[in-house]
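**Q** Below you'll find the structures, each written out as structure tokens.
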Structure P
Amino acid sequence: MNELKGLHHITAITSSAEKIYQFFTYVLGLRLVKKTVNQDDIQTYHLYFTDDTGSPGTDMTFFDFPGIPKGIHGTNEISKTSFRVPSDEALEYWVKRFNKYEVNHKGIQEQFGKKVLSFVDFDEQQYQLISDENNNGVESGTPWQNGPVPLEYAITGLGPIFVRTSYLDYFKEVLEKVFLMKELAKEGDFHLFEMGEGGNGAQVIIEYNNTLPQARQGFGTVHHAAFRVEDRAELEQWQQRLSSFSLPNSGYVERFYFGSLYSNVAPQILFELATDGPGFMEDEPYETLGEKLSLPPFFESKREQIEQLVRPINTVRSNVNMEKEYL
């Protein structure tokens with residue numbers, strides 16, 4: 001059984017596809033590489049923000065479920081998403097950038113020996129930037145070449161995800177025995193786990209908390225987290241492994257851009273295993289990724305219906321000259 005290769009993507013819920021597009025594109029400088037719909041709820045957008053070419057391990061995605069209430073942060077949730085930046089100096093740039101764009105943040109701090117900068121978006125979705133200055137392990141992606149953030153400071157991929165749980169012993173057992181992760185360190189109530197080659201792109205931080213109220217999923221919260229496997233054959237091995245531990249799972253799910261396997265591993269914690277390929281470059285040219293509504297082939301016959309269900313969003317950037325913003 002091969003170890004998991006690292007983080008694949010994080011999927012969250014937003015109150016506004018339009019506003020999250022603006023925030024991720026023009027403030028965070030990530031590239032929208034796919035504008036499609038939730039394959040299980042076709043009236044809902046599914047937006048994929050990644051590095052320059054849609055590399056696995058760089059991908060934050062969003063649903064905008066119509067009518068969903070605001071989520072409540074608490075215990076038993078995937079509580080925070082990290083993004084990697086190249087250096088400690090880059091974090092200094094991001095403090096100035098967040099101040100300019102009035103993004104609420106907590107200033108530069110340190111956790112597990114790495115400099116970090118926590119911030120929230122308009123929905124109070126929780127994020128942090130983490131410095132790769134002293135990082136070893138899984139390689140990160142390539143910053144969006146035509147984005148507004150100078151390349152030496154730009155986001156290059158996903159960093160550690162945070163899970164807050166009141167079931168610490170059980171959750172540790174799941175990570176170590178089922179998913180073959182290793183606990184590296186502990187700081188207070190926070191436990192650092194690592195998979196595969198390790199490093200910022202292959203870590204999970206577990207926070208033990210049995211005092212906060214139960215989290216409630218809604219906009220401003222994470223829907224699920226996904227980890228990388230090589231291909232379908234490996235995914236099917238993981239399916240057998242999950243079943244051998246009596247963990248419920250979805251079986252193989254074809255998402256066109258990758259293959260998936262889902263498992264509710266604990267109350268309100270949904271993990272996905274996803275293949276590295278085929279990726280996002282199959283159905284659109286590099287120059288105009290994310291500018292049109294893309295549908296997997298098995299949905300093309302429903303295109304007219306889907307286009308009537310989802311409102312148009314202008315995501316054309318190939319004709320926009322974005323100047324790099326040095327602050």
Structure Q
Amino acid sequence: MAPLTRLAAIVLLAGLMLPPFAGGTQAPSPSLSTLLVRHSPILVLHPAERFRPVPVEGFLADADLQRATPTGWENLPVGPLLAGGADLRLDHRLCRSVEGVSASPCYAQAEADHGASPVVYAAARRTKDRVDLQYWLWYPYDDYSPTVPAGGIWQVHEGDWESVAVVVDLRGKPLFAAYSQHGKGKRRAWGKVPKQRLRPVVYVGLGSHANFFGPGEQPLDPRIVDPALISVIEAYGSRPVDNTGRGSIVRPTLVRVTATNPGWMMFAGAWGETGYLHVPDREPIAAGLGPRAPAFQKQWRFPVKEELSWPRG
């Protein structure tokens with residue numbers, strides 16, 4: 001190597017005397033789009049699961065928009081969903097939820113006829129010091145039963161919005177994940193979340209589509225599930241559990257949403273007709289309507305705060 005010139009030596013010496021990182025910059029924080037793609041969930045379905053998370057357009061094409069009247073529900077004119085409509089509901093015109101698990105093939109075939117691939121609806125919700133990466137999953141039918149195969153105890157409803165969230169700091173470092181389960185969900189520190197690289201792995205409950213951190217029987221937690229349902233299941237001699245397993249692996253395509261786009265995000269009505277609970281030797285009992293769209297859920301309206309209220313799992 002040739003001797004250093006006097007100027008080069010001065011420059012080198014000056015460089016060596018600089019404090020660490022002087023003149024440098026920290027790596028920029030990843031964009032929200034990058035973070036949403038980086039942590040998009042991977043789903044593991046139960047081997048007996050009929051449904052996958054799909055685009056809502058198939059259900060919308062097959063559903064009537066209805067308003068309650070003193071004598072029942074009446075159909076409204078066909079058209080795009082409008083903002084508001086908290087007193088309205090969508091009703092799948094081809095299948096009837098009162099038929100319970102017997103209606104599952106109808107809903108599954110109706111969705112299959114649309115030929116859509118799995119998707120997950122993604123949005124980044126900011127707070128003062130956190131970013132809540134929310135992934136919303138839409139299933140056309142919820143057909144929960146504590147037994148496999150389903151027996152005389154079941155709970156069903158049209159439409160099923162579920163969620164997976166990854167909460168990161170403002171530099172993009174993951175802190176914890178939160179998986180929806182029935183009324184609320186559970187959270188777990190990022191280091192203990194099952195992952196493929198940086199994507200959380202989610203084990204989906206058979207029929208209920210509740211989300212769990214591992215396979216096998218998942219006892220219903222009274223902090224999350226209505227204790228009355230747990231009592232009913234036990235009274236009829238069944239174990240109050242969700243069932244997860246190692247079936248199909250789904251890597252849904254990511255679709256970005258906001259509170260106003262696509263337009264169906266602003267529809268405040270119920271995504272499904274009356275749901276039902278059934279026990280042996282009884283007629284099905286009406287049990288509420290389908291769920292509301294993501295923008296009307298507490299998790300969306302209170303990002304991070306709502307998920308921190310969920311128990312650790």
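Just so you know, all these numbers are worked out from the coordinates, no wet-lab data involved. Here the structure is a predicted model, which means the values were calculated and not measured. Cβ atoms are built from the backbone, for glycine too; each structure is taken alone.
**Q** Computing distance in nm of label points 7 Å out along Cα→Cβ at positions 79 and 167 gives 1.7 for which of P, Q?
**A** Of the options listed, only P reproduces it.
**Q** Quick one: Rg and Dmax of the Cα atoms in Å came out at 18.7, 53 when computed from one of P, Q, so which one is it?
**A** It traces back to P.
**Q** Further question: Tell me which structure, out of P, Q, gives 2, 10, 16, 16, 18, 16, 9, 7, 3, 1, 0 once P(r) over Cα pairs in 5 Å bins from 0, in percent, for residues 55-150 alone is calculated.
**A** Source structure: Q.
**Q** Ranked on distance in nm of label points 7 Å out along Cα→Cβ at positions 207 and 295, which label among P, Q comes first with the largest value?
**A** Comparing P, Q by distance in nm of label points 7 Å out along Cα→Cβ at positions 207 and 295, the maximum is at P.
**Q** Name the one structure among P, Q that mean count of other Cβ atoms within 10 Å over residues 135-142 of 18.8 was derived from.
**A** It was calculated from structure P.
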